[in-house]
Structure I
Amino acid sequence: MRGTRADSGAFIGTNACRRKQARRRLAILIGIFFMAYLTLGARLVQYGISEPLQSASIDTGAHAVASRPNLVDRNGLLLATDLNTVSLYAEPRRIIDADEVVEKLALVVPNLDWRETHRKLRSDSAFQWLRRQLTPKQQADILALGLPGIGFRPEKRRFYPGGATAAHIVGHVNVDNQGLAGMERYLDQQGLADLRAAGLTNDTRLEPVKLSIDLRVQNIVRDVVAKAMADYEAEAAGAVILDAETGEVLAMASVPDYDPNEPSRRLADGSVDKEYEKGWFNRISNATFEMGSTFKSFTLAMGLDEGKITLGSVVDASRPIRMGGFTIRDFKGKNRPLSIPEVFQYSSNIGTAAVADMVGIDGHRQFLTRLGLLSKLETEMPGVATPTQPRAWKKINSVTISFGHGVATTPLQTAVAAAALMNGGYLIPPTFLPRTKEAAQSLATRVLKDETSADMRYLYDWNGQRGSGRNAQVEGFHIGGKTGTADKVIDGRYARNINFNAFVAAFPMDKPRYIVLSIIDAPRTGENGGRTAASTAAPMIKAILSRVAPLLGVKPHFDDPTIETRLIDY
């Protein structure tokens, strides 16, 4: 009995010990779970009160591209704006299977360069761009692939609703939204680039920048020059409309051009399309040409302003001029003395050269310099070309320059100088931004006498009614101007069968407000088979003004125009 009691006590003691150990272990386990839950709770509280972390796939931090202001025309119509988009990047160190990633991305991303993408994914770098500016659908499709190490960053993409309509004025940006050409580049030059670098334009809505152009007029001008280039089988064509009282550029088009939404294109083999990129070249402000007989406007204005001639003067154009081994002839010459209006009407090289000779070499050069035709044009448009002229002016240079050979200027500055002939004698720098008449007058420089300007208005009117300007007339509107047909310089020589044609027009001639200049480069044909400016550049003016005159507020008059009689008998 005692042994049994002893064994029973030992058993009870053993059970009690086990229960005690079990309770201890349970307490430890509860403590561990409590500490774990306490730690998780603390971390959740920490996450709750801390700043939210940015997603690895959508980075809205310092890498976001800065905003640009909208560009609008003078009436508030949109020319350029920013769109929110995303770009695809990779973190190569997190890529598990580069081959799989390339294969899957190629299903979504068009024209993906497999070799280049594979190289980026296998690199040791922490970051690689794969494709900039994806569409929302492409982003959604890539997200659905669930690829580790692949992410997106928000960016801005510049969008031009009008496409190529005003490409050379508005310009374009690069993939980082930095201005490369046109007024887009001008904005960066005015301090926008500095603001971007300081991060002051990120996600900031900037005030729109208004330009001087009228999008309605711009669309018509671009349509006309593109049609002329095709119809006349020319290498290029262009036109500009300028407000003679303010210097505002209302429209400017040059073709070939390009779509600023797609400034570069690649061919099927992946190479850059160089032919397409030739459209970047703006022939109105970024190129110089010998402007041909349009320069006779300035030569006769010089003679009138210097008092060497009057509208009643007569010059001898009965025989060619021989000088320095060259012979100066008239195209379809009259072989007789000509009055000054006839010199202008018949575009006499001989008569114009005689006027230049009356003024002299130094006076000739100084006059063209005063009109801004020999120096680089000052305006907002980047990349304006610098005129060319002889290093040393000799008599033969002065003679040929008098009728538009030997000096090359931009068509835009030719239009600006022509505006000074029409507006009372004031040279006003051109602008692509809105400008009031008062602001224009504060910038204007008198370069001609008022009487000279009145005489030039008469000559433009005369030629518009009786001379080569007849092909530019629009019924109901009063248009004057001067044609210019120049032999084009090819490899340093004049090609007699290849022309560069221009027509500079002013309207309405009762009080000229607008200057319109058209150019067409190397046309193979023209109206009625002609290749001169009267058959090509002048009809372009007619096509433009017949559509834009009402938009510019010019009312038609259907009275028979009469030329003011101010000539003496001759």
Structure II
Amino acid sequence: MPRTRLLTAALLSALATLAVTTGQASTPQVTQSRPGGSFDLVQRGSFSGGGEAAAEIVAYDAGSQQLFVTHGAQNRVDVLDVSDLDTPILVRSIDITPYGPSLQSVAVANGLLAVAVAGFDAVTPGSVVVFDAATGAFRRVFPAGVLPDNVVFSSDGTLLMAANEGEVGDLDVADDPPGSVTLIDLSQGLALATTTQIGFESLDGQELALRAQGVRIMGETLTEPVGPGNPPRPASRDLEPEYIAIAPDKSVAFVTLQEANAFAVIDLNTRALSASNPIIPIPLKNHAAHGNRLDPSDRDGTGGGPAFRLDNWPVFGMHMPDSIAAFSPATGASAGMAFFASAGEGDDRGEVSRIGSSSIVLDPIAFPNAAALKANAALGRLNASHIDGDLDGDGDLDRLQVLGTRSFSLFDASGNQVFDSGDELECMTGSLLPGDFNSDNEENGSADSRSDNKGPEPEAIAAGTSLEQRTYVFVGLERIGGVAVYDVTDPANAFAVAYENNRDFSAPVDIADPASFAGAGDFGPEGIVFIPAEDSPDGRPAIAVANEISGTTTIWSIRDALFKDGMETARFAFACS
């Protein structure tokens, strides 16, 4: 099946002449080529769980050499023997139905498998259910908050945490349950474990101050701007934890608050929100700035058709992180320091409209060319928030804010953004897959169809260190598919080293027919787990990727090599202008 391979210098001249459609005048991007060694992702085995939602989140147990994959469609955990990385074998499935109606996430450490399980309705607290990783035997259940959406162990396995989203969803706003974080202390063993529930009630009454700092607290009427007649929702209900990453030294945990475009910081010593900085807003991304281009339209080609057209535009991206991973570089000036990588996916609660619609009224001073911007080939097709950006309160938008940043970012332990991948993910996929740029994950022949709505949509993220002591971040692109890899050994100067996508864009797939995805590769990466060399069955580091749409779990081995003689060597490269 077709597969996008990483590129070496031998292909550079071909890329440089790649025909790319351009729109407004923009500064050409230089070809990406950075030092750091050669890198390769090598596909190993793959297992199909049987269609959509058959593989969403994946965890790995070194002791049993097994992968644990959430099968949301059948509310079970599939356990795969991967002692032979080329031939994953289903050895058992763990039925979660006795514990709740749907599982959300899994994590493994020290021989324990933890499963986040939703309550029996949208307002009932869920639970964290613990099993023996080697046998699947039930061990213990812990109470959690409403809709535990993610579960994670600390690196030493002594802490277990769950992000309880408490999602408003289709509920009446008055019934919206609170978001929270569950902390389970396993340091004295499973039998003596204790549980702490951490909520956001201490922030109630501070909503206007949080909004002034840049935290996106929404109003009681979700689809209208905060203002007279639409006061801010209480922080305890509006903040919805999505994912958690625990710093390697267990000092803090960062919790993504996706819709609020912020992180919550949990002090793991006090087991409470950080007293000094409980909520950290994430800066907006200026897509008019150099290196931050985007393709905002699915109708910007000839005759209103598709086109790969990256340009700078007067819009601001809200990072709105989904998954997050903690890491410490193994070498270099930042060795041992904690950093967090998060995917700028974006999400909405129904407050978006196309910029070309009447719902988006542009301020004539801020946007003197409003009519031109509202054209389909410009920004007219792009989805933006119609409740954000009225900076002077006069009822029109002085700033356009879109969901997600089409990038991933790195943050230090204080929450400072030290790196963002800019427009590289769109540039990378557009260069390597120009005929399938910004495809949807549910159908082939859908090139450019996601340009008006979050582009490649970075979703899954993981981090790990190779045998050569380079530290990498792996970013799954939910829509077009594939995994982009960045060397983050020097976090402030991270750079791309690979992009792999085994999706067969020529296959006649049909989301209503799971069998049509057989042999078509991976669609919709949702979760990634890094497998360190010392825990890997073949002694080389690897990643396992769970793909939600195709229902496949695929293993990739990592090969990298530093050249000791100081000679320059071929690097991963991509080019677009």
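Looking at FRET efficiency 1/(1 + (r/R0)^6) of positions 132 and 220 (r between Cβ atoms, R0 = 41 Å, to 0.05) for structures I, II, the greatest value goes to I.
I have 13 for relative contact order in percent (Cα under 8 Å, 6 or more apart), calculated from one of the structures I, II. Which structure is it?
It traces back to I.
Here FRET efficiency 1/(1 + (r/R0)^6) of positions 316 and 428 (r between Cβ atoms, R0 = 30 Å, to 0.05) was calculated and came to 0.25; which of the structures I, II was it taken from? The read-out comes from structure I. For the read-out mean count of other Cβ atoms within 10 Å over residues 308-315, a value of 22.0 was computed from one structure; give its label from I, II. It traces back to II. Supply the structure label, taken from I, II, corresponding to Rg and Dmax of the Cα atoms in Å with the calculated value 37.0, 166. Comparing all candidates, it corresponds to I. Matching task: -11000 is the computed value of helix-only ellipticity at 222 nm (-39500 (n - 2.57) for each DSSP H run of 4 or more, over all residues; to 500). Pick the structure from I, II. The value was obtained from structure I. Across the set I, II, mean count of other Cβ atoms within 10 Å over residues 380-387 reaches its highest value in structure II.
Check the numbers for mean count of other Cβ atoms within 10 Å over residues 436-443 across I, II and tell me which is largest. Structure II gives the largest value of mean count of other Cβ atoms within 10 Å over residues 436-443 among I, II.
No value in this document is a laboratory result; all are computed from the given coordinates. In this text the structure is predicted, and so the values were computed from the model without any measurement. Cβ atoms are built from the backbone, for glycine too; each structure is taken alone.
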